[in-house]
Every structure is written in C-alpha cells, then in structure tokens.
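Asks: In structure tokens below, several structures.
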Structure I
Amino acid sequence: MFIPKMFKNENIEEVKAFLEANSFGILINQTDGKLTGTHIPLELDVDAEGNDILLGHIAKANPQWKNFNDKAEVLAIFNGPHAYVSSSWYGHENVPTWNYVAVHVYGKIKIIEGEELLNSLKKLVNKYEQGNSNPISVDKLSDKTMRQVRGIVGFSIKITEIQAAYKLSQNRNDEDYNNVVDKLEKTNNAVSMGLAKEMKSKRE
C-alpha cells in the first residue's frame with residue numbers, strides 16, 4: 001500500500017489495538033490465477049512460538065480455500081473510520097480529500113483443523129458474546145449444531161508485514177485541523193464522527 005511518510009503509523013501496539021477493534025476484514029489471495037476476496041472476521045492472536053497471527057475461517061463451498069498453502073502470500077485489509085473532507089473547511093483555497101484509517105496485513109496462510117480450529121471458534125464467539133444478556137458458548141452448543149463446523153475451513157495467517165495508513169490531516173495547521181474535526185462532528189454521521197474522534201486523539 002502506498003503511504004506518504006507523514007501518514008504512516010509505525011506504532012505497532014496502536015495498530016494491533018486497531019486490528020482487535022476492527023477485525024472484520026477482507027482476505028485476498030490468488031485462486032486459479034484470479035484475485036479473490038472474502039469479507040470475514042480475522043482475529044489477531046499469537047501462536048505457540050509467539051508469532052503474531054490472524055485466525056479465521058471460510059465456508060468450504062468457497063473455492064478460495066483451495067489455494068491456501070504456506071508458500072503463498074495472502075493479504076488481509078482492514079478499514080477504520082473514513083470521510084470526505086471539503087476544502088471549504090480550510091482557511092485557504094485547496095482541493096478536497098478523503099481522511100481514513102486502513103491497515104494491510106501480509107502473511108503466510110495454513111489450514112487448521114481439529115482442536116486448533118475449535119479453539120479459534122471459541123475465541124471468536126466468546127469475544128463477541130461479551131456483554132450479551134444471553135451469551136452463547138461453543139462448549140454448550142449441541143452436537144447437531146456443531147456438525148455445521150464440517151462446512152467450514154479454518155486457517156491461520158503468520159503475519160510477515162503490517163502496513164498502516166492513518167491519513168488524518170497531519171499536514172494541516174491547527175486551525176484547519178480543528179475545523180475539519182468540528183465539521184466532521186457536526187455531520188451526525190457515525191463513521192464521520194468516529195473519524196473526528198480518531199483525529200482528536202492524535203492532536204490534543
């Protein structure tokens with residue numbers, strides 16, 4: 001991903017926190033000579049050797065998994081808040097732009113099965129059932145329901161590179177920066193307001 005230096009985020013702990021909070025991504029690889037992408041949750045984890053990994057699964061009916069092997073590189077894309085920024089919000093003439101947070105994760109993928117797959121499903125469900133008034137647990141699902149696991153293919157991705165773009169008007173002076181934040185907050189759009197919150201956390 002092309003990232004101008006001023007927009008590159010190399011704070012790995014901050015980027016990992018982003019991945020944990022924005023785990024619904026796009027997994028991309030080559031499938032029969034064609035690029036294929038699937039929108040799925042991809043959970044950040046650590047393997048037995050202490051390597052950062054992503055865990056996920058796709059439907060067995062999805063042909064993308066047939067090209068999963070540890071020799072081929074895959075790409076996972078994660079998006080954060082983003083919004084159009086009007087140049088009318090600056091104190092001088094300029095062109096409009098788009099502010100956003102995006103992370104690209106590259107790695108080597110391998111299929112996981114058995115207990116390893118089951119543990120990844122437990123972690124996924126437990127994470128998103130937190131706070132639910134009637135949380136479910138994989139351990140408590142019936143054998144009949146768990147037979148559906150036969151219809152998925154689990155995988156782990158050993159992360160080899162993370163690229164993080166945080167384009168948040170870092171190249172603007174304080175007056176223009178604060179005005180962009182103010183205009184985004186007044187949109188009453190949840191995504192734009194999320195971007196404003198991200199910008200405020202970077203220049204307080």
Structure II
Amino acid sequence: MLSDAFSAAERAVFRRLRTPEKIQSFLDGLAYNKEPGGATCRSPRRVLRDRTAHCMEGALFGAAALRQLGHPPLLLDLEAVRDDDHVLAIFRVRGHWGAVAKSKYSGLRYREPVYRTLRELVMSYLEHYYNLKREKTLRGYSRPVNLTRFDSIGWMTAEEDVWAVPEYLCTIAHTPVFSKGLVPRQRRVDDRLFAAGLVGRVR
C-alpha cells in the first residue's frame with residue numbers, strides 16, 4: 001500500500017515501480033551524486049525531486065520503494081577496508097534474499113532473490129568489491145536494519161539530511177566475511193573483471 005506520507009505525484013512514481021527490478025532500473029537511471037565526501041544524505045523524497053543519489057541515498061530510496069510493495073524497509077551495510085562501505089536495500093521472495101543498490105561499480109548493484117541466507121547474498125559481492133588498487137576490500141556485513149525505527153524522523157520524506165541512518169549503521173556490529181588469516185591469500189582483481197566493474201563508472 002502506498003504511503004500517505006508521499007504526495008500524489010510522488011505516489012504516481014512509486015506506482016510505476018511495481019517490482020524490485022523496476023526499482024533497480026529507476027536507480028540506474030538516476031545521476032550519481034558526486035558531491036565531495038558524501039556531503040548529503042537525501043531522503044527518498046529529495047532523491048525523487050533532485051533525480052540524483054549516491055550509494056546511501058540510493059539504498060534509502062530502494063528501501064522506501066520496496067516498502068510501497070509490501071516489503072519491510074531493510075538496509076544491510078557492507079563493510080570494507082581501504083574503500084567506502086556499500087549499503088543495500090534488501091528484500092525477500094519465497095524465503096530467498098535479493099537486493100537493490102546504487103553504485104559507481106557495475107558489479108555492486110542488483111541481486112536476484114535467489115540467495116538462501118544473507119551470507120550467501122553478501123558473498124555474491126566479494127569478487128566485485130574492489131578499490132582502484134585492485135584490492136578486494138569487502139570484510140564484513142551488518143544485520144538487517146529495519147528503517148521503521150527511523151519513522152519518527154520521517155526518513156522517507158525529510159527535507160533535511162537523514163544522517164541518523166548511516167550513523168546508526170556505523171555503530172552496529174558487523175560479521176566478518178572470512179578470517180583474518182585468509183586476507184593475504186586474496187588475489188588481486190584481474191584486468192577483465194577490473195575493466196568490467198568500471199563500465200559506466202562516474203568519475
């Protein structure tokens with residue numbers, strides 16, 4: 001059911017986003033927010049108006065759009081070293097997890113709902129999560145965070161930045177994706193995967 005928190009015009013946009021795939025296509029069509037240092041944390045309302053989003057803003061929008069489809073608005077934080085964290089809006093279909101996301105890297109976006117556990121979903125990002133030195137940088141993931149805990153600050157429609165959400169994601173425990181002893185064994189990303197991940201990258 002579409003939230004009354006949004007205007008009629010905003011609800012009309014959400015009404016067209018009838019599936020997670022359509023939500024991802026909408027995110028892909030947004031300009032990437034290049035403001036230095038992640039200077040903003042736009043609510044989904046502002047993303048709709050400004051037609052731009054970075055990773056965090058895209059995840060917030062994805063969670064709001066999934067909520068309109070009847071899914072709980074869940075975020076999951078991927079923790080990295082020598083790299084930015086990445087945030088997913090996750091959803092479940094017939095007991096299997098999938099995700100929508102906004103990213104500068106082509107391999108860090110949509111995942112079909114085919115993963116039986118959150119760990120399976122997270123590990124599908126491992127090979128595609130790397131920095132410009134070709135280091136694989138994914139190290140951990142959070143538990144799912146239900147954004148209804150932030151309904152009191154109007155996270156879907158706020159005109160001010162909703163920094164409370166990413167700040168909270170930074171405070172919660174993260175589960176390592178592998179033991180520290182395996183880190184030196186990580187092979188650097190090869191030329192083809194590196195080039196593929198940069199297709200369409202915003203500079």
Structure III
Amino acid sequence: MVEGFTPAELRKLRSLKDAYGIARFLDDMPYHLATTAWSPRRVLRENTAHCLEGAIFAAAALRAMGKPPTVIDVEAIHDTDHVVAVYRERGGWGLVGTSNYSGLRYREPLYRTLRELVMSMFEDYFNLRRERTLRTFSQPVNLARFDARNWMTSEKDVWFIPEHLLDIPHTKLLTPAMAKRLHILDRRSFEAGLHGHRW
C-alpha cells in the first residue's frame with residue numbers, strides 16, 4: 001500500500017523500475033551531511049540524502065514496486081552506524097543505500113542469508129584511521145509499522161525510525177578474538193573507498 005504520494009511522486013518512484021534503478025538514482029543525488037531525518041517525499045523535493053534518508057527513500061521506492069519497505073541498521077565501533085534498505089529476489093538478499101564511502105551502497109540480490117549480505121560490506125566499512133569497524137546488524141524492520149505516522153510523506157523529520165532501529169536487538173558479526181586480530185586497511189583500498197567522500 002503506497003498512500004500519501006502525489007501521482008507525480010508515485011510515477012517518479014515507479015520509473016526507477018527496480019532496486020538497481022533506485023541505487024543509480026541515489027548515486028546521482030548529492031550526499032549531504034546535515035543532521036536530518038527526511039521522509040522520502042522530502043528527499044525527492046530536496047534531491048539530496050545521507051545514508052539514513054537514502055535507505056528510507058529506497059524502502060519507499062521498493063514498496064512502490066510491490067516489495068516490502070524493509071531496512072536494517074548496521075553498527076560500528078569508533079565509527080557511525082549505517083542504514084540500508086534490503087530486499088529479496090529469487091531467494092537471495094540484496095541491499096540499496098547511499099553512503100559517504102563508495103563501497104557501502106548497492107548489493108545484487110545474491111546473498112543466501114542476511115548475515116552473508118552484511119558481511120559483504122565488511123572490507124569497505126572503515127573509519128578515517130583505516131580501522132575496519134563493522135560489528136553488528138539488526139533484523140529487518142518493515143517500515144509499514146510506521147504507516148500511521150506518515151513516514152513516507154511527512155514534512156517533519158522521521159526520527160522515530162532511527163530511534164526504533166537503535167532499540168532493537170543486533171547480532172554480532174565477530175568474536176572479540178577476531179576483532180582483536182584485525183589489521184589496518186591498506187592505503188590503496190582506503191583511498192578507493194574515499195572516492196567522492198564529503199568532509
């Protein structure tokens with residue numbers, strides 16, 4: 001059910017056609033660093049998004065295409081969290097999002113489990129000290145639970161979504177021994193991952 005959007009907004013969302021189209025649309029959009037939590041309508045109007053807003057936008061666009069509007073939160077140590085929209089296709093998990101780091105955006109729906117999907121981001125998830133920082137992930141959250149709060153079209157920030165994501169249980173990806181043995185990211189990978197990075 002996609003309610004609240006204007007016919008023009010719905011046409012725009014549906015014109016993206018699939019998850020890859022959503023990813024390309026987000027890639028073409030400038031990344032911003034403001035402390036905001038815009039709804040998909042605001043993202044369409046402002047034509048910019050950060051990671052949280054990109055994930056929420058992608059979830060709404062997936063819904064317009066008949067898929068559940070689902071996101072997950074991934075948590076890091078000595079770094080910021082990341083939120084992405086996730087979807088299933090032919091039994092595989094994929095993701096759509098936007099990021100200030102080049103390797104944390106789109107994944108084809110090839111991954112057998114959600115853990116496998118999240119681990120595909122591990123090498124690309126690092127901080128400016130070149131530490132690999134990804135540690136946990138949440139279970140998928142269907143944003144339809146927030147329909148009564150107009151999460152897709154609200155003119156107000158939708159902070160209730162990240163607040164919920166922070167409150168739910170997360171699954172650990174590494175044991176303490178694994179985390180202790182991690183090496184610093186090599187410089188070439190570090191520089192590649194920062195391509196297009198905004199400061």
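Asks: Using the calculated result 23.4 for mean count of other Cβ atoms within 10 Å over residues 41-48, pick out the matching structure from I, II, III.
Replies: Answer by label: II.
Asks: Going by Cα Rg over 2.2 N^0.38 Å, for residues 81-120 alone, which of structures I, II, III comes out largest?
Replies: I
Laboratory data are not the source of any read-out in this text; all were calculated from the coordinates shown. All values derive from a computational prediction rather than experimental measurement. Cβ atoms are built from the backbone, for glycine too; each structure is taken alone.
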